[in-house]
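Down below are the structures I want you to see.
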Structure P
Amino acid sequence: MMKVFKTVLLVFIVASVGMGISGCNKSVPEEAAAAPAPVAEKLVMAMVTNQSGLGDQSFNDAAWEGLGQAEIKYGIERKVLESREQAQYVPNLSTLAEQGASLVVGVGFMIKDAVAEAAEMYPDTYFGMVDGSVDQPNVASIHFRENEGAFLVGAIAAKVSKTGTIGFVGGMSTPVTNRFEAGYRAGAMTANPDIEVLISYAGTFADAAKGEEMANPQYDQGADVIFQVAGQTGLGVINAAKKKGLYVIGVDRDQNYLAPENVLSSMIKRVDIAVLNAVGMVVDGTFKGGDYFYGIKEGAIDFATSGDLIPADVIEYANMLKGKIVAGDITAPATYEELEKFSPPTM
């Protein structure tokens, strides 16, 4: 009987100890376990288009591509608000800042004043200003030496032209489009001092029909190559070239795919590189306001050869000019005043 009692008592003690241990194990996660690590939110990088909007196959699309590259490289989230009129610039910039975007990029010279206003209202938000200068510590002002690339395509146009007449169609007359024009005309006269250059401005970057309307008279007056610097308006210039069976030069991106038999070349302006670099500064914590310049030397300005429409000797000539620009032997004019003083270099 005693042996049975001892056995029962031993079982009771073991069970009691086991229950105590079990109870302790249940209390450990409640009192001592670490809380799950919070999920890091993606940085939001955004842009506000000019009036051409996305789908311009040019300037705005290139900026959007830059944010797309940043999405892949840095894992950010990208956003865009399109502007159809100037009155939308400040509200669009403000909306993105209010939504917590770390960087808001304003695209195009016409948005400059709006970026300045928004940057002052939201000093803790970083801004990028493409094609304009804003003197605020939280704004990276991004500039391109378009005159350098325009110089090269001007030389190409003049070399390829069989009529001795070429054209230029701009969207609106701004310091930026004037910089394109000045470089283009200087490059053309360098390649052919007797070249005639027809100039037209549509007054808008967002009207393809207007672009075609501007291009047709130039083609009818003998131009066989037209350089378009006009956003969505420029798509109309390309359409006119297709109908006429003549050449057009694209802008900002390689636009040969829009008309493979007619887009002779395109002046490449790597807005995507500049936007990607701005995002990188924010991600790395090295953002600094100020002016940033991109040209041929920085790999952000060039000319396209897609379609094999440019004769080999003309490509060689353009590359020679490119080398001289990088070396400082040729300075492509960037203003009308500089163009007036420009003398074609002796080759």
Structure Q
Amino acid sequence: MVAPKINLDKDMSAALQQKVQDAITQNTPLNICGSGSKHFLGRSTQGECLSLVEHRGIIEYDPRELVLTARAGTPLAGIEAELANAGQMLTFEPPHFGAAATLGGTIACGLSGPRRPYAGAARDAVLGCKIINGQGEILSFGGQVMKNVAGYDVSRLMVGAYGTLGVLLEISLKVLPRPAASLTLMHEHSTDESIRYMSHLLTQPMPVDAACHQDGHTFIRIAGSEQAVKHAQKQMGGEPVNDASAFWQSVREQQHTFFSSLKPLYRVMVKPATPALNISGNWLLDWGGAQRWLLSDEPLSVIRERVNAAGGHVNLYRNHAQSGEFFSPLPGPLFDIHQRLKLSFDPHRIFNPDRTYSGL
């Protein structure tokens, strides 16, 4: 079934554009707002709220084309329900962090879930977008065809930019069929054993689409045809996990008991095969060992030093007791590139100022 194309609400886009133009004239910063489910990510920013929650709706979706286009304020749950009805899914399994989470907030924050190492990141799914830039202009980049490469890089710049480069109005995404079967297997492993095992699986022709480790247990999700899943189960062994969907949701949405601690939460990114780091605290390894969540009272400077020595980087994800930068500091040349991008898209610096780094 093909979802009918919705007539674009030009009045809504024009109203948002007018607010941006007024902010430029008055030199007033704007805080781009959705449902607020991801307000804790990044640095705090000042400015008048520019709400996109009413700018919603699926504009075009034809399951035969494996592409969906929707407005930024469209609830993520509604998009996933529409895809599920057609036996399809978002490839990057994004976390919601709230029942009213929107597509725009998800893309602006560049969030991807447990499937990310095996099916690609949010950035890989974006085919095109429409934005309002810092000159008050409505611009379109990319397209709705997976082979279309025109403007690809510009569209993907918006992913993970936290709204600092422009106001997302519409996003076109690649989608995929849902697997026919899925099974999660559990093994008892030490942290080092789990890292070696998960890294080994990355080199094998197994239909793995999620892998994590916590508290002495490794959880591997396999998905694909029923025959492929049964064959992989025989090869891998392990104990099947009951209610696996609830488990992976708890990891994706940070509802697992691991995340209930009031200690500072760090997101550590390293190569999957990197041995366990010498940092005291509690760990949960996701993305096959590439994304490691850390609860620790260690000084941030010590954590960054040891993560950097391992070739990785770390973000202070949820800050209960410290203040400072959310993201890892950028080397001078990279910060200069960020500044030039900001100047190109938002020369008056009105969109979410300082949300990612001070001075951007």
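Once Cα Rg over 2.2 N^0.38 Å is calculated for all of P, Q, which comes out largest? Before the final figure, lay out the partial values.
Numbers: P: 1.48; Q: 1.02.
The structure with the largest value is P.
For the read-out helix-only ellipticity at 222 nm (-39500 (n - 2.57) for each DSSP H run of 4 or more, over all residues; to 500), a value of -8000 was computed from one structure; give its label from P, Q. Present the calculation step by step, with values, prior to reporting the outcome.
Details: P: -15000; Q: -8000.
This value belongs to structure Q.
Match the computed value 17.8 of mean count of other Cβ atoms within 10 Å over residues 53-60 to one of the structures P, Q, and report its label.
Details: P: 22.1; Q: 17.8.
It was calculated from structure Q.
Only the coordinates and a few stated rules stand behind these numbers; no lab work does. None of these values were measured; they are calculated from a predicted model. Cβ atoms are built from the backbone, for glycine too; each structure is taken alone.
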